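Structures are listed in the sections that come next.
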Structure I
Amino acid sequence: MFIDLRKGDFNQILTIILFIVLAILSITTVYVVVKTILFQRSHGSIETIEGIPVDEQLVAEHLAASVRCKTVHVDEQGTPDPKAFRQLHKMLEETYPLVHQKLKREVVNGYSLLYTWLGTRPDMEPVFLMAHQDVVSTDPAEWTYPPFEGKIADGLIWGRVTLDIKNQLIGIMEAAEELLRQGFRPQRTILFGLGHDEETGGINGCKVLGQLFKERGVRLAGIVDEGGGISAGLAPGVRGMIGLIGVSEKGYLTVECTVNSQPGHSSTPPPQTAIGILARALSSLEAHPMQTHMRRLRPLYHGIGKAAPVYIQVAFANIWLFSPWLKRWLVLNPEMNASIRSTTALTIINGGVEDNTIPAEARTIVNFRLLPGDSIADFFMAYQKSDQ
C-alpha cells in the first residue's frame, strides 16, 4: 500500500507536527517553571536566634575530658566497665555543678543517667533530649593522636567519641549549665537521657528508660536523639555549613549466608568450592543494589531552600522529569547514595584455615540498612528477582 503525499500536504503535516512538538515543549517549560516557583515560595521563613555566648576553648576542654573517660564495653554483650563510667559521671558532676544542683538526677540500671529539669507548666508534655555515654573500641594505630587522649590540636578535638556522641552529651550539659547560670527556667519540663549501651543495642539502657517512662505514665511531646551534625559538603551542590535534622532512621538487617560443599585437597579441587559459590553470590549482591528513591531527598533540598543553586531546585521541584540525571549525580556521593536507597555491606567472611585444604563450609555476614518504607519482604523479593 502506498500513500501519495504531495509536497504541499507533506509540508502541512510537517508544520502540524512541529507545532505539536513546540506546544509540548512550551507547556512542559511553563509547568517546570511554575513548579519551581512554588517550590521556592514554599520555603518557610527562618527566624534568627541569638546564640548563647560560648567559651570555645573551655567547651573543647570539657569534651576532651569526657573523651578520656574510656567508656568502652568489656564484651559484645555490652557489659560496662564500672571504673570508666563512674569516672565520666564524676567528671559531669564536677564540670556542671548547677545541673546537678537544680535538676533531679537518677542513675538507671547502674550506669544510665536521667536528669529532670522541671518546667513552669506541668500541664505541658515534656521533651526528651538524648545521648549515649558508651563508645566502641578502636585500633590506636589508625589514629593521628591516641583515640582516648582527648588531644586538642590543629583547631580540632581528637578523640574516638567526639562525633559519636559525647559531643551531643556535652552540648546538652553546656547549654543547661549556662541557661541555669542566667536564671532560665523552661515552661515545658525537659528530660535528659544518657544511655550506657547504645552501641550494643540499648537493651540495658535506653530500653529500661523507656520502660521507666511507661511505668510513670510519661508522655513525651518530642525527642531529640543522635542524628546529623553541622558540617560542610553533606549536600552536593550546596556551599556552606548545613545542620541536618534526621526525622527517621533506617532499619537494621543482618543476614548470615552459609555454603556447604564437599571438602578436599587443593591438589585436586572440584569444579565448584564453597568459597567460590559464596564469592559469586556476594558479587551478585554488590552488582544489584536496591532501587533508588529520588523523592527521599526532596524534603532535604526543600529545607535548604535558597542555599541550593537554582538548577538543583529546578531538578528537585520536577523529579518526574529530572530523576535520571539526579540519580547519576547523587549516587557518586556515598552519603547521598545511602540516603536514597537501602544499602548492602559485606562485612564478615570466613572460610578455610589452611592454604592447601578446601573447606567444607564458607560463611559470610551481610549488613543491610533499610530505607524507611522498604521492608524485609521487599529486600528478599528484590534479590530473588535479581537471581532470576
Structure II
Amino acid sequence: MRKTRILLAAAVVVTTLTGGLFAGSRHNEAEAAIGAITWQDEFNGAAGTPIDGSKWKFDTGGGGFGNAELEYYTNSTNNVVQDGQGHLAITARKANPANYQCWYGTCTYTSGRVLTADKFTQTYGRFEASIKIPKGQGIWPAFWMLGGNNWPTTGEIDIMENVGSAPNTVYGTVHGPGYSGAGGIGGNKTIGSALGDAFHTYAVDWSPNLIVWYLDGSEYFRVTPANINGNTWVYDHPFFMIMNVAVGGYWPGSPNSSTVFPQTMLVDYVRVSAWNSDGGGTTGSALKSNFSGRCIDIPGANPVDGARLQMYDCNGTDAQKWTFNTDGTLRALGKCMDPAGGALTNGTPIQLVTCNGNPVQRFTLSSAGDLVNISANRCVDITNQNSANGAQLQLYDCSGGSNQKWTKA
C-alpha cells in the first residue's frame, strides 16, 4: 500500500490564516487566467449506482495506509455510491460484513477511497470540489493529489483535510522529499461553524513554482519553492486526485463514545480546469492589468539597466512583449524583470536589467492572475493603486487586489 500522509499534522509546519492577508482574493478575479474544464464528474447517476469506472478506481485494504488508520477500504456501494441527488456518497461505517482483516486484527470499520490514477492526471490548473464533510472524533476526510507511487519523492498536494476534533478547520499541505509526513508545509483556515454543516468549495490553483489554496473562493495559503527551506520542489509533473474518509490514525486519533456512525462525505462535483498562462512560452505577450487596463511597459527607446518598469496604454510594441523563459525569468527586449538591488521586501521597485542567473529574477504568472516573484513569494503590485500612465511597479505582499492581477494579452 502507498505510504502517504504519515503523521500529517501531528507536527506539521502550519501557517494559520483566519481571514487577514489573503481574505480579499476571489476565484472570480481569476477566471480569465483559468482555461477550459479538462475533467469533471457531477455524480448525476441514479440512486444506488456505483461511481463511474471510466474516471475512478479504488484503493482497497486494511493495512493502515501508513497512518495506522482503522478502516478497511472497500469497493462496495455500501461505502461508495451515487445517491441519485447529484452527489457521490463516501460512507464510513462501524461494520464488517465480510470479515475483513486489518493490520490490528478483525476490522471494526469500513469506508471508501477512490482515485483517478491510471484514469486522469494533469500538470497545473485548478482542482476543485464541492464537499459536505462528515463529522466526529476520529473521522478524517480528505481531497488530495499524488504525483506518482514513489512517495514522497513524487510529491503530494493536500487540497482539503479535516479532523473531527477540529470541525471548523480546513488544512492544506504539500509533502515532498525532506518535508514529508510531520514536516509537511501547510496552512489552515478556521471558520465560525462546523465545515460539516454545509457544502463548501475546496480548491487549489497550481502553476509553475506556485500553489494557492482556497476555501469557498477565498485564498488562505500559498507556497513557492522559497517556502520549502532549500528542499526539492517536485510540483512540475502530472498528479492524480484522491478522495477518502479515513477512520482513526495518528492525526485524528480513534473514534470514541461521542462518534456517531455511519458518517458520510457528500461530493457535489469535482472539476479540473487547464492552466493557460504558459510558464515556458517562446512568444512574447503583453501583461495587462485587471485594475487599470494598461500594460507593463519598458520606458525609453534604448533602456539601460535599472530602467524602472511602468504602466502604459497597451500598444503592441516590443517594450510590452514579455516572455516567460524556461529558467523562470521574465524577459523583454533581451533583458530581465528584476527586483531592484536584489531586495525582496515590500516596496522593492521592479526594474529591467541584464539577465544574470540570480534566482531573484524568477517570476511566475499564477492561474489566479498573480505575477509572483518566486524568491520573495510576493506579488508585482501597481504602486499606490495608480491607474494612470507612468504608474510604477513594486513587490508587495499578495493581497488578491485587482492592482496585483494580470492577464496575458
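Read the figures in this text as sums done on the coordinates, not as results from a lab. For clarity, every value in this text was computed on a predicted model and none was experimentally measured. Cβ atoms are built from the backbone, for glycine too; each structure is taken alone.
So if we calculate Kirkwood radius over Cα pairs in Å, for residues 94-309 alone for every structure here (I, II), which label has the highest result?
Numbers: I: 21.9; II: 19.5.
Largest one: structure I.
Where does the value 4.7 come from, among I, II, when distance in nm of label points 7 Å out along Cα→Cβ at positions 38 and 62 is the thing being computed?
Values: I: 4.7; II: 3.9.
So the calculation was done on I.
Please compute relative contact order in percent (Cα under 8 Å, 6 or more apart) for structures I, II and give me the label with the greatest value.
Values: I: 17; II: 20.
Largest value of relative contact order in percent (Cα under 8 Å, 6 or more apart): II.
Using helix-only ellipticity at 222 nm (-39500 (n - 2.57) for each DSSP H run of 4 or more, over all residues; to 500) as the calculated read-out, with -12500 as its value, let me know the right label among I, II.
Values: I: -12500; II: 0.
Among I, II, the structure yielding -12500 for helix-only ellipticity at 222 nm (-39500 (n - 2.57) for each DSSP H run of 4 or more, over all residues; to 500) is I.
For which of the structures I, II does the calculation of semi-axes √(5λ) of the Cα gyration tensor in Å, for residues 246-293 alone return 48, 14, 13?
II
A value of 28, 51, 19, 2 was computed for P(r) over Cα pairs in 20 Å bins from 0, in percent; which of I, II is the source structure?
Values: I: 19, 43, 27, 8, 2; II: 28, 51, 19, 2.
Among I, II, the structure yielding 28, 51, 19, 2 for P(r) over Cα pairs in 20 Å bins from 0, in percent is II.
Work out distance in nm of label points 7 Å out along Cα→Cβ at positions 150 and 342 for each of structures I, II, then name the structure with the largest result. The partial results should precede the final answer.
Values: I: 4.3; II: 3.4.
By distance in nm of label points 7 Å out along Cα→Cβ at positions 150 and 342, the leading structure of I, II is I.
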